Structure 1
Amino acid sequence: MAESMPEGSGGDVAAVERLREAYERIRGELGKVVVGQERVVDELLIALFCRGHCILEGVPGLAKTLLIRTVAQTLELSFSRVQFTPDLMPSDITGTELIEEDKSSGKRSLRFVKGPLFANVVLADEVNRTPPKTQSALLEAMQEQQVTVGGVTHTLPSPFFVLATQNPIEQEGTYPLPEAQLDRFMFKILVDYPTEEEEREIVKLTTSGDSEAVQPHLGAEEILRLQEIVRRVPCSDHVIQYATTLTRMTRRGREGCPQFVEDFVAWGAGPRASQHLVVAGKARALLHGRYYVSTEDVREMALPVLRHRVITNFNAEADGIGRDDIIRMVLEAAPSGPADTIDDRLARRVFAENAQASDDES
């Protein structure tokens, strides 16, 4: 490489190359088990490299659980599945303290038995089928990456991802997550039906009796390193302005709010949405071989970031206008600002300098 880099930054630049290679290999490994769903896979991996939690919504039988389990295998991470039911208690997921007696001395002591939350990847299957008390225990772990049992705090492993699923049908007897709790999830990913060709391939794959082993490509330590690298990607002021503009345009009664938002939106997205738009844009840029964030990266992340943070009103429901429709209209109405004409070599140098400065501080 002819272009010089600041001393000590070569590791981060090499790690970015490793990230892109691993990304392609992971997609290939997932293709052995899961047919199609490229968009879902992309959004899921972007969230993982951003330290974000996801909620996947789709009807039964679309391989949501299989996809999440396979992702954990390709990333060489510990995996735990919790089937959420109406009788599930907080201690069933966080763990509990048991009285243990020492047979030699006869003394009794409390021993903490870890629950299924103590894993790198936690699948919260049908999260909307358990009462709010258990949902709160899960969401506290997502926010703090720790659980407290009997007054003692226990740290959860790193990295830690909660990937929840919910069924958009059969809402009777469920406990939908409040919007304030949904806001803890970085992405809401919609899992749609496969195409006709993909469905034929699924049938062939699942009825032949043949199965290929999935090979791991990234370990926990490397993922933590890559999560740090994602946040060092430079982002221009106009891209940050674009992200905040998208978020602010979803809020009624604010300056620059479009008329359709006034008509169809009850509540808009909060500042956390702007943060996630920028961070997700950084991860997407690296995975596409760029060292800077463009407005296109932010636009591509708008739907998964905003769809569970924009609340429509009765007028929207009456007119058949959904949250995704509102977000697409916001994207069309939002000014994109100056063109993204950043020289990638310059962006790469800035990225390397950011990495060196971060290493010096640590």
Structure 2
Amino acid sequence: MSKPTPRTSSSSAEMAVVPSRRRVLAGLSAASMISLGAGCGQISFPASGASSNSGKAQKSALLLPLSGASSELGQTLQAAATLGGGPGVGIEIIDSGSTPETAVAAAQRAVATGAKMIVGPVFSAQAAAVGKAVQVPVVTLSNNESLAGGGTYVFGVTPAQSAQAILSIAAQRNLRDVAIVVPPGAFGAQSAAAAVKVGRALGLSMRAPLVQADGKGLLAALRREGGLPNAVYLPAADATLEPFAQALRGQDVQLLGSTQWSALDLSGRVAFRDAWFAAPDPLRFAAFDDAFSNATGKPGGIISGLAFDGVELLRILGQSGRLSARGLTRKEGFTGVVGPYRFQKSGLCERGLGVLKVGAGEFSLIGSTSV
């Protein structure tokens, strides 16, 4: 089984310096101003109804929570899915509501009307229920790896994918001694477990994860484990993140972050200066984010990029008559605005991500992983 491999610049000079806006991924480079055509740093939008093979396109469905408690999220994802005139021939957007029962009803309706593949739902409980209720491939937007298998494929950006990207770059930069600090809770536990597994596979010395509710006593706890490490991975981007970063400021320890950092406003936060974090492929994502912002007045965000990529996935496979498990797991994989990806037969997804460095009002792309 192949794994994402690091590709970094050959010197200490950073690859692409990009301006900061309110969020890290809101307009990362001049790529957001170039024409939206095929090529590196660009994205193309399928025109509504446009397809040289439109008469033969297979049917598929995108399940989004357009009603219920999560309708605001659903409307945002629908805006991404329809960007540029999408979703395209044969792809139906169906309201999955916000409960497992409403999602199952939506999925069964899709299959009854001929859908050969489903992208969605968003939430784990819904995806688990849908995966059991239908016999077509289900590509959930959730990042819960436990859903993978039995015809369900996990499309969300997982803790393991973030860890693979950031720790690959740490290994290339010879940061061998790595600590992990997480807050209490399921996400912290999952992120820590993923980082330990990935780091050890890369040959890094991964310390036992520290679970802390705040930054108090963090330095002392790290020193008790044999002195300060070369790097500290802080995957959770909740209220604990800045106190952790403040506690480590000025200690000659490299801060490492996950894709969760991408949604934060890091501009002007001195505690994060020179930190590295995993993020979507910035050149491609910047073009999407700019187009989405122009259309909706709101920033895109990773999950919106996944909705866009999910529609493109359905379009590619539907037009070629390959809406099947075999089509999903094709060897060459796919390239989306969030980056390159490839599905495994297990239902998990390999994903290439970038690694950005926080500067003084700017961000530098220092490396990336591929699939």
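Each value in this text was obtained by applying a stated rule to the coordinates, not by laboratory testing. Note that the structure is predicted; figures quoted are calculated from it, not measured. Cβ atoms are built from the backbone, for glycine too; each structure is taken alone.
Structure above, values below:
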| read-out | value |
| --- | --- |
| Of the structures 1, 2, the one that 1.2 was derived from, the read-out being distance in nm of label points 7 Å out along Cα→Cβ at positions 78 and 126 | 2 |
| Test item: mean count of other Cβ atoms within 10 Å over residues 150-157 calculated as 12.1, pick one of 1, 2 | 1 |
| Among 1, 2, structure where Rg and Dmax of the Cα atoms in Å as derived comes to 20.5, 67 | 2 |
| Origin of the value 14.8, where mean count of other Cβ atoms within 10 Å over residues 174-181 was derived from one of 1, 2 | 1 |
| Among 1, 2, which structure scores highest (criterion: distance in nm of label points 7 Å out along Cα→Cβ at positions 70 and 310) | 1 |
| Structure (1, 2) behind the derived value -14500 of helix-only ellipticity at 222 nm (-39500 (n - 2.57) for each DSSP H run of 4 or more, over all residues; to 500) | 1 |
